[in-house]
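Listed below are the structures to be examined.
Bear in mind that the values in this text are calculations on the coordinates, not laboratory data. From a predicted model like this one, the values you see are computed outputs, not experimental measurements. Cβ atoms are built from the backbone, for glycine too; each structure is taken alone.
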Structure P
Amino acid sequence: MNKSVLNKYLWFAFFAIAMAFLESAVVIYLRKLYYPEGFSFPLNPIDSLIGITEILREAATLIMLISIAILVGKSRVERFAYFIFGFGVWDIFYYVFLKAIISWPESLLTWDILFLIPFTWTGPVITPIINSLTMIIISLILVYFKNKNIKLVSFKFFIYLLIIGSLFILAAYLEEYLQYMRQEFSIFQMMSINDKVIKYASEFIPQSFNWFLFLSGVTIQVFGTGIFIRKNLKPIN
């Protein structure tokens, strides 16, 4: 990996870490307002305006990461690689800052709300960290091979496996919450952020995490990465 690429990774990492601090700061403010005695499930109901603002804030975060990746990367492969690298660094340091400032989470198995788009994702803290580490490693592999100036072999197949694995992981994050919400609302009703939906959602208490779905998704991604590495290390006749 040449010096130019290393500099890009370094500055993108600084950017993602700074974003992580801003995100953790917002969460700390919200927890001081809504959970002065400490964050826990069931959630305290929030105003619908706050709920919409949180969703838009998450969307803005994704746009920021995508924008920098587009500016830094020279090709679609590099842009994708830089995006997942930034996402992974951002997510890991988000928890690093929360732990350093408010001593949360108590452990890697502590439940958390991970994301809100398109619906609420829940899971133990260790799960997004595993995903983030996977994304960082995949990013480094992609940029390494791309900068060898060779045509990437089996790239489309690799991306398909990443997507399939991601769908398994997403299902694990959404499964229990959607089962709970579907008792009262349709999918379309859940997408309308109003006080009734928020109040019912706030009473959700995660009970179990589908580790089989999650680990299946991670395994598919790791398997796809292994095949991709093997194919691209193979001498071209």
Structure Q
Amino acid sequence: MVIDATLRAPGARLVAALERKGDAHVGRDAGELAGAPCGVRVGEDIAAALRECDVLIDFTRPEGTLAHLAACAGAGVRLVIGTTGFTDTERGRIAAAASRIAVAMAPNFSVGVNVLLRLVETAARTLGAGYDVEIVEAHHRHKVDAPSGTALRMGEVAARALGRDLRACAIYGREGVTGERDDATIGFATVRGGDLVGEHTMLFIGAGERLELTHRASSRANFATGALRAARFILERESGLYDMADVLGLKD
């Protein structure tokens, strides 16, 4: 999807595509993955790829992203990170590298999801402590981390608006006799199955009413176009760590 979006985007040019060493796609035309050859071969040499590009878009795994981060920082190449599942220590490494290069990092590059996050913040601040907060997310059966990075960001946004620390109030599973719900908790429920692209629902449940904020993705194309939008944004910046709220101008 990122390849396809890049090939279609005015003013953008695909100059390299990377895979793990030894992967079956190495050496093939990257455009074949998007339905049409484009003349760019899939490679495995990050240094060679960075010599040709202004921005690297990375949707991999934490270990791959961190290796690419170090290479980008050394080469002065900007980086868009769509990978999730980082530890606090790894996030610190990303923040440190952002003092040298511009980095756009988000758990979800969908424009709709990032508008949803703004709505979550407004709802949490307005409704306050009188409503129980629950988050339900659903993804395809191959997703390896849970809850999703987007669900965690939703929890972080709601917790901050409510004056809470998500690390202290999150509940990631319930089983057996759990006792009465603690008013200060934020609950997460995870669904995995089939080819679900991604669904996220934030519930604010009060006495006599319930507010649900939901985003459903039917295609991964929106993530790719959002990532390109982020790439254009950081292309105009020398350094700093940015998110999609920065890219979309959603911050006050």
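A value of -24500 was derived for helix-only ellipticity at 222 nm (-39500 (n - 2.57) for each DSSP H run of 4 or more, over all residues; to 500); which structure in P, Q was it taken from? Checking each candidate, the match is P. Among the shown structures P, Q, from which was the value 13.6 of mean projected area of the Cα convex hull in nm² calculated? For mean projected area of the Cα convex hull in nm², the value 13.6 is produced by structure P. Here P(r) over Cα pairs in 5 Å bins from 0, in percent, for residues 138-217 alone was calculated and came to 3, 12, 23, 23, 21, 13, 5, 0; which of the structures P, Q was it taken from? The read-out was computed on structure Q. Between structures P, Q, the calculation of FRET efficiency 1/(1 + (r/R0)^6) of positions 34 and 170 (r between Cβ atoms, R0 = 41 Å, to 0.05) yields its largest number for P.
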